Structure I
Amino acid sequence: MSDPPSSPRRGHALATRLRAELDQRAAKAAEAELQRRRKDATARQRRDALMKDLEAFGRAVGHFHVRRTFWGNLQIRYQGQTLTFKPKGNDLTVRSERVSGQCAFHERLGRWVLSLDEAGSSSMVLFDRGLGLLIERSLGVRVAVE
């Protein structure tokens, strides 16, 4: 025996509810992905701005040789020593013969923070104290930082 032609198909109401639920989940997932991409783009723009600031800093000193590499790294050289800033994700890695570490943006502080890999080293705000320490340890230039 078949259903009368005027009645809805069996399970149609359930299918409609499931579809609505799955559509809602898909919309939430798409919104979350969009937000993640926007946040990532903002973070990369902030990182690129930091690289430009570091390059401008190096050039403003006047005694440093500053260059961007083909791979997007920033090198600051002084008397045979090289300090390299390398983009890594939304952050930067920092390397020289004497020092290595990371620069990461801390949302809560609204600032870039330098963390060196040395034992006993603490994190510090990059501008100006952290950068002064980095220049001193990596390039051998002692800087009085206020």
Structure II
Amino acid sequence: LNDRLIWLYRLYAIQEKIDIEEYQEILKNWQEVATNLTDLVVRYSIKAETAMKRDFLSSLSLEKRHFMSLSNINEYNIAMTIATFEVFSQSLKIISMDTETMSLNEANLVVAEKVLEFLHAYELEKLKNALDKMIERYEQEK
């Protein structure tokens, strides 16, 4: 979902391939979908140079990269920041993480911890609401 929003923003703001009306119409539709399907957004960010280094080291390949370029990664990072907040900021929890100084394993563990904290608070809120409704019904029946 988020990747599509990022590409949409790039088509509109960076590449200027769609106009503002089309962008806003598509964005409105995505906001409705996002609100119904998403409770939590985790957004990783990293400097383009580090992303390219990690990509190279993980693939152990000397072949030229056609997609991974500094300008492409920088465009993606800008679009990700803007698109994420345009769509998700009104109704959802967003976890933003700069993974520049973290290993991939460390970043995943930190995200897992934050997701568990979110789920804990979310479930407690649901339980509290259910208990409040039960108490309200009980007091009405008195």
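Just so it is clear, none of the values below were taken in a lab; they were calculated from the coordinates. All values derive from a computational prediction rather than experimental measurement. Cβ atoms are built from the backbone, for glycine too; each structure is taken alone.
Supply the structure label, taken from I, II, corresponding to relative contact order in percent (Cα under 8 Å, 6 or more apart) with the calculated value 33. Source structure: II. Here helix-only ellipticity at 222 nm (-39500 (n - 2.57) for each DSSP H run of 4 or more, over all residues; to 500) was derived from just one of the structures I, II, and that gives -23000; the source is II. Quick check: 2.8 is what I get for distance in nm of label points 7 Å out along Cα→Cβ at positions 33 and 73, calculated from one of I, II. Which structure matches? The read-out was computed on structure II. When log10 I(q)/I(0) by the Debye sum over Cα atoms at q = 0.11, 0.13, 0.14 Å⁻¹ is computed across structures I, II, the figure -0.53, -0.66, -0.73 traces back to I. Tell me which of I, II gives 2.7 when you compute distance in nm of label points 7 Å out along Cα→Cβ at positions 9 and 113. Going through each structure in turn, the value belongs to II.
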